[in-house]
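Peer 1: There are structures below to look over.
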Structure I
Amino acid sequence: MTRSRKRPRGVTIIDVAKAAGVSPMTVSRVINGDPGVRDEVRGHVREVIAKLNYTPNLMARSLVTSREIRIGVIFANPSAAFMSELLVGVFEEASTRAAQLFLLRGEQDRPPTPDAIRGLIDQRIAGLLLAPPLGESPVVWDMLREAGLPVAVVGGIAPDAVCVGIDNARAAYDMTRHLIALGHRRIGFVHGNPDQSASLDRLSGFRAAVAEGDGLDVRIVQGDYSYASGLRAGEALLDQADPPTAIFASNDDMAAAVVSVAHRRHLDVPGDLTVAGFDDSTAATTLWPPLTTIRQPVRALATTALQLLIQDIRGGPPAATGQPRLTLLDHHLIERDSAAPPRR
């Protein structure tokens, strides 16, 4: 009986990168003649390419030089309003940049399976855009490092990636100081997903603001950015014997849920309870009363991230430093009808 032999696997760019002790992206930049690679690194990589008899995949190289660019977008976020704004921004920008989008969605705030991510990468995409919270997911990054593709992260921090966001700590600080200036002394805070740097920054900003006040009674409860978690947080805060007169939630979905809890308890917003949110999503203006909130320019964040990602794809990213390449956009405090001074 004769056994068939498997066809030997050809040398890949990942094999060259491992042998040379550099990233696949660095190998790609050497192949494409990017001037941003040090001469000694360039020479070493070329020696390894010759030794391994590596032949670049012409189809893959054409991805960065052809008119149309294939970009993968991976997202999984419990806030439908946030994701709607982000995807609108991505689609609008892609339509002006001759970029074809391949979407991959996880469940709630969990990443897609490794097989699903591998399937996306196999679509011959040239770069990836990660929506929060996946820009900080170890599962996602373990696979992306092996692929060696340019990556842009919205609302998160990752080494050697384009990262676009706002100053979350300052934004939360600004809102908290606003509530204190209105006269509130019993203030509740609904924390977002603790696995995300944006959540931790917003909590940090809240704590910094209340630390500057005198005689404040602060209560912090855990949420996860979903409407359901906002309901639970609202119930927990308003069940207290001496409940807060103001509640600041880490996103608009949770803030809208707190307003719902207040209405069920026949509390007037803002007469009996001030509620503030974060994002300025559609949820902020479609409920009654409309929310006082922090405007995070979600659509502009997505647009900017895609612009910078395409720039990396076409021109090659800067040399790896192990640090994020962070771009911060401005936030704004938007005053609406859900906030007022407390009743005396």
Structure II
Amino acid sequence: MGHAGVVTLTRPKALNALTGEMVCALAAALEAWEKDDAIRLVLVKGEGRAFCAGGDILQVYQAGRAQKHPVGFFADEYRMNVQLARFPKPYIALIDGIVMGGGVGISVHGSHRVMTQNAVIAMPEVGIGFFPDAGGSYILPRLPGGFGAYMALTGNRVGPGDALACGLATHIVRAEKQQELVGALIDSDNVEAILKQFHAQILPETDDATFLAIERHFTQTSLKAVLASLKEQADSGDAFSEKTLATILSRSPTSLAVTWSALTQGARLSMEACMSMEFRIANRMLEGHDFYEGIRAVLVDKGSTPDWRPVKLDDVGEAAVAAYFAPLGEKELVL
């Protein structure tokens, strides 16, 4: 299509959740287009009200319950995330609606993330007993002002204004201008000029005082210090701190502890090293309890309260956390 390789995610009823077949198809397309001199840019978009709500975790849940842990899906996805991060041509993700988890993985690692006013971005994995993967350990600790740690530990949704302010989005386009933008990009050699032409100004959804509060709490040097900082302000009647603390304490304690460690380590690692680390974590979580319990509570028996094990963060020992990061031997991710 013109000078562009165009990918359209076509599972709108499943919010374009990624399957193994979709991951492999995108990887194959990127490999072919990288070598094709006629293709000067790649454009990725989704049908329906979501860009991509992440990996198809119901498939993962069903496979895990059958004792067939789908490590191959995660290996393929993580390799594709690295491939995208290395991709030398403009890669434009046009994000209209929901983008979460693996959807972040197929967008934020690319060169351009164009969101509409309808975009909602989140890394909600701690709410299902998992961790922000698909490169979350690389992306999130590099966001300014502790905003990545805030997203990771709460799982809260973020609007397009905040995404632009923190660098998750590179441009904003009005939803009604999407088709016009796609046509212009396909016909043009100058991606930057086209995106600048269509860019719409938008203010952050979060006010300055809340950004400062996020920075104060989420740049602490340990997870316990984050929670202590929030509790101190909550006890003083601060509504934001009270609500944020309650949200975090509802998440899987194991996921919180592992996520904090992953972000801390990921801040010092390359993208490739982060994905190897994430693959180690994913393997262990696929063998554990909280991931399947979280999916059960959120997606199978919708709205029920998950039975996290252990129940309290204080009961998640350092050795238990470290075990998630231990080498896999011959099962390590091959990039």
Structure III
Amino acid sequence: MSIHNEDQSSKLFQSQTHILNQTFGFINSMCLKCAIDLCIPDVIHKYGKPMPLSQLIASLPIHPSKTCFISRLMQILVQSGFFSQHNVTDYNQEVSYVLTDASILLLKDHPFRMTCLLQVILDPVMFNPWFQFSTWFTNDDPTPFYTQNEMTLWDYASREPKFNHLFNDAMTNDTRLISSVVIEKCKGVFEGLESLVDVGGGTGTLAKAIANSFPHLNCIVFDLPHVVHDLQGTDNIKYVGGDMFETIPSADSIMFKTVMHNWNDEECLKILKRCKEAIENKDKGKVIIIDTVIGNVKGDSESEQTKLYYDMEMMVLVTGKQRNEKDWAKLFFSAGFNHYKITQVLGFKSLIEVYP
């Protein structure tokens, strides 16, 4: 194939670069995981000021033969926005590094740290099914995860305590920021309610925050028996094990935090019908859903990309999907609910109130 002009060759090279950048995208994830494993964000944070490369190298638990590679690792972490680089000047002959807003969320003692979520997403158990993605399209398995493991993600978690603990820790850390914002900016959502069931509530991080802010509200954390086993309740929090597809404990309100996206439309419709049955007071009762709504944040391409990444993650790991507003509305009305309200206050996630 001949190249006839400079414009054609430029487009070819641009296309080649685009393909390679997409192909090498996993390198950003693996370099970030390596930085966390080596505690680089915490080491720089503890130093308290821009940290020279030599000081960083001396503080890391690495073999002496690997010291020359740290500058190259830091170079790509700077490029991807996780550290800021202070360049060499006449007065300072060595490059130094400081944290960015993103790497602050990777500190071990940060209340909203994201390290557990990153570790579980990049765990081989979650990552290996991607190698079955194309194979899955040629068979009748429910998910690539099933193709890889011959069981669902939920069955795997119930049989592997170590992975179950890692997964629950990730969900807990992901919930801390959401619960803080929900309590601060969405208090009206819970006003007038006397009872709430947090379905798929894990160890109860969100329910505890709500119960502390609304002591009159009786909360039930409802999840699979192996998740809530041996968890201790309080005066206004109770842990109940069960299957949301069979029955949901009765209450004024039923809450789902990033649960619906784990299930396909048929499964979600069944869950929502169980919710309608469980709502005791149809006048003030409602379903509260914290989940993504594709396309509802105009001009925010990074948030929309995150939602699409999550959509692919749901396809590979479970039977779920991310939904746009029309998808959500169809589910709500098909389940017999009358109207809904979407509030955009949780980053790329939304708070949806659904009324019977």
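Here, each number is a calculation from the coordinates, and none is a lab measurement. Note that the coordinates shown come from a computational prediction; the quantities given were computed from them, not determined experimentally. Cβ atoms are built from the backbone, for glycine too; each structure is taken alone.
Peer 1: If mean count of other Cβ atoms within 10 Å over residues 115-122 comes out at 21.8 when worked out from the coordinates, which of I, II, III was used?
Peer 2: Checking each candidate, the match is II.
Peer 1: Output the label of whichever structure in I, II, III has the greatest value of distance in nm of label points 7 Å out along Cα→Cβ at positions 291 and 323.
Peer 2: Largest calculated value belongs to I.
Peer 1: Assign the value 32, 24, 17, calculated as semi-axes √(5λ) of the Cα gyration tensor in Å, to the correct structure from I, II, III.
Peer 2: II
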